[in-house]
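Engineer: Structures for review follow.
Values quoted throughout were computed directly from the atomic coordinates according to the rules given, and no laboratory measurement underlies them. Since the structure is predicted, the reported quantities are computational estimates derived from the model, not experimental observations. Cβ atoms are built from the backbone, for glycine too; each structure is taken alone.
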Structure P
Amino acid sequence: MNCAHCGQKPQNRCHKEGFDCTGGSLDLADYGREENRGLHNLSDAMRACHGNSQTRLEEIIEFSERAGFKRLGLAFCIGLAEEAAFVATVLVKHFKVDSVCCKMSGLNKDELGLTKIKPDQFEVACNPIGQAQMLNRAKTELNIQMGLCLGHDILFQKYCAAPVTVLVVKDRALANNPMGVAYGSYWRNKLTGP
């Protein structure tokens, strides 16, 4: 598959005509499973109801309410502690919220053999597996990820018992707006140039 460079104008063929370039070769039976059907339909129902009028945070709230979730987890980077406090304050109006910071439990980088930013100083490692374990213990029904480092986010999602959605993707150069690379000419030229 190379949909990103498809010459068939996928916005027309796929979106409007329902064209199936796989020739029906995918096993789509999992859409019939109750645990998947509801989540899949909620997304479409909200889009039909609101179009493009909701922020991602508003979508998470409404989606979670419609799904019947009562307990949400919030896993955040320590660099977004203020933003996480704001998000938790908003979410707690609707749900029980458990939040875990990336530096929780004080993992020593030296003991784990991890690369340090300042080799001659003590450094605490991020703990994405611990974040997942704490939210698993809390029996959260949906976990929200806020700005975890690339790699840490993968480990967090891997070890979560509940499904994970993303509110903030870390992008240190672009103020956590990774798609800024597609909109600014400097970044477009830098990344696509020779």
Structure Q
Amino acid sequence: MPLTKQIFRQKCLANMKNAQTHSRFYRSSLLNKKLLKELQSVKKKNILFYYPLPFEANIIKTLNAMRKKSNIFIPFMQLQSFKMVPFRLPLRRNSFGIFEAGNTLRNIKKIDIAIVPAVGVDGNLQRVGFGKGMYDRFFAKLRKRPYIIFVQPEICYTKKFICDAHDIACDVLLTPKARMMPLARVKKRKIDVKRDTARWSYSHS
């Protein structure tokens, strides 16, 4: 049976949801260290975070740390997509079970960095999400593409090209034990890393 996006999504979700609780805490700690390192050179920037579901990569520690020097936004669901709102407490759970900050009249269209949860990633560096297309519609409305960081609680990656043209791609993928990025970007930065495929550079930590 050929690998489809739906089959791959189900496999990745099962891996995420079946992870033991103590393993999730350990992996979240490793991932937050990697994400903070990725953002350590950021000065005052506009950054889109997300507030995690129980089985997603928990990046709350990084979110709280970056609030001290950056403008932090999180999604606020609207119909089939979402808008960005400033992160502020208290948060309230919406109909999808996702915690949100209060709505705002501001129409924020520009961010510098977006941190996006990924269920899986395919060989074109594209994201497999929950299947609702919210992030794809959101990024299509932005005036300028931000630097996109995908995060996963555990790597779920296929070399096959299973995504659609509209599925967003990342500039770097972070997991608790690996950092992956497009090979072309690695060559441009002259970073000495090991290669996993012709398209990805892959390094263990």
Structure R
Amino acid sequence: MSAVIKEDQPVMAPHWKLSTGEYHRMIAAGILREDDRVELIAGELIDMAPIGPVHASLSSLLFRKLGYATEGRAIPWSQNPIFLEPQSEPQPDFALLTYQANEYRGWLPKAQDVLLVVEIADATLRYDREIKAPLYARSGLPEYWIINIAERKIEVHLNPDPATGRYQDIREVTHGVLAPTAFPDVEISLIELLG
């Protein structure tokens, strides 16, 4: 009997899954450079999309509005890695972390350190919804925003269920102000974010 191969189905060849330790050894050995635009997700190196002018501007705005307003209460973390699971080290566009006087010098923040994580979605909307959202929910990150540039809205994900890898509450915000759950006194105008 011969096997039937369907050409429309993807073929998964065996491949190597990296741990975060192996990933860091690759950086230390010079195989990867610290400025390479990759992140480790579920053991795989994923190319990160280039940062365009709108993305860069929004990143800067988040840092100024949320980072400065929470000074001494949180650490703003922009385009830097966060250790999640033994095989994931995403680099979110922006995050607010629990305050540490040494600003995480010498180690990477872990899931329990994250108060808010934000991804700016231009060409990455499906990735941010289908890959990042389950990763962040499985890791128990309490709040996840996707700034959906094309549709001019912010998707707010709350109440993660680590067992299912889903956020229990998801809402879309298109106008008014938005504040991180951890800092209800720190509001940011959607007109500023969405133009």
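Engineer: Match the computed value 2.4 of distance in nm of label points 7 Å out along Cα→Cβ at positions 36 and 140 to one of the structures P, Q, R, and report its label. Spell out each step's value before the answer.
Structural biologist: On the way: P: 2.4; Q: 3.8; R: 3.1.
The correct label is P.
Engineer: Also, I was wondering about something else. Work out volume of the Cα convex hull per residue in Å³ for each of structures P, Q, R, then name the structure with the largest result. Provide the component values of the computation, followed by the final result.
Structural biologist: On the way: P: 197; Q: 133; R: 155.
Sorting by volume of the Cα convex hull per residue in Å³ in descending order puts P first.
Engineer: When distance in nm of label points 7 Å out along Cα→Cβ at positions 92 and 180 is compared over structures P, Q, R, which one is greatest? Write out the running numbers ahead of the final one.
Structural biologist: Working: P: 3.0; Q: 3.9; R: 0.8.
With respect to distance in nm of label points 7 Å out along Cα→Cβ at positions 92 and 180, the highest-scoring structure among P, Q, R is Q.
Engineer: Using mean projected area of the Cα convex hull in nm², for residues 60-147 alone for the comparison, can you identify which of P, Q, R gives the largest number? Don't skip to the end; give the middle numbers.
Structural biologist: Numbers: P: 6.1; Q: 6.6; R: 5.6.
When mean projected area of the Cα convex hull in nm², for residues 60-147 alone is calculated for P, Q, R, structure Q comes out on top.
Engineer: Given that helix-only ellipticity at 222 nm (-39500 (n - 2.57) for each DSSP H run of 4 or more, over all residues; to 500), derived from a single structure, equals -8000, which label among P, Q, R identifies that structure?
Structural biologist: Derived from Q, not from the others.
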